[in-house]
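Each value in this text was obtained by applying a stated rule to the coordinates, not by laboratory testing. None of the values given here were measured: they were computed from a predicted structure.
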Structure P
Amino acid sequence: MGLMDKLRNKTQELKGRAKESTGRATDNERLEAEGRADQFKGETKQAGERVKDAGKNVRDALDPDR
């Protein structure tokens, strides 16, 4: 499940970049802002996934029987 979440988050970030670029090229401020928002959401979700991964690594380090 974690890998799929990471993939979805990265996809959202890349879509945001495309929207922002398209908005900038067409002078569409709304589309540009939506793109920045999508990028931010994707980056924030990716940060959450990294925190979860770090927690799992700590748990595994503390419990050698896992």
Structure Q
Amino acid sequence: MIELFFVTCLLADPQRCSDHSLLFEERNGLFTCMLQSQSELAKWVATHPTEQVREWKCRRAGEGDRKV
């Protein structure tokens, strides 16, 4: 599986952040994740108006946690 891994932070408290991920089929690969990630993130933000995306990346699912 390919994972769109992203970190969001509260607009009212930018230090309070959470990790999230969306999964893509392996056969679609990293390229598909890169192509679709911005529209998927826009949908996510539209349903979570109190948060903003701080960082994101496409990777193989389970590659590890955020490096901050």
Structure R
Amino acid sequence: MSQVAICPTCGSKSKIKEKEGVVTYQAVQDEEAFKKIGQMKRAMEKFKAKADNLEKELEVLKAKL
């Protein structure tokens, strides 16, 4: 999942990418795209929490067998 931050050179909202220790900024042009990125991050966090809960439940069920 990409991280979004303010670009230090131009001040725009940008996606941060790090490759081999070099950080690059790619500007997000559209405000709607920025909102969608935020929505997707929240959705991924919810799915991750559900997956973690299901893994815990599975471990409990395996322990009962």
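So helix-only ellipticity at 222 nm (-39500 (n - 2.57) for each DSSP H run of 4 or more, over all residues; to 500), computed for just one structure, reads -31500; which one of P, Q, R is that?
Computing helix-only ellipticity at 222 nm (-39500 (n - 2.57) for each DSSP H run of 4 or more, over all residues; to 500) on every structure in P, Q, R gives -31500 only for P.
If you rank structures P, Q, R by Cα Rg over 2.2 N^0.38 Å, which sits at the top with the largest value?
Answer by largest value of Cα Rg over 2.2 N^0.38 Å: R.
A value of 18 was derived for relative contact order in percent (Cα under 8 Å, 6 or more apart); which structure in P, Q, R was it taken from?
R
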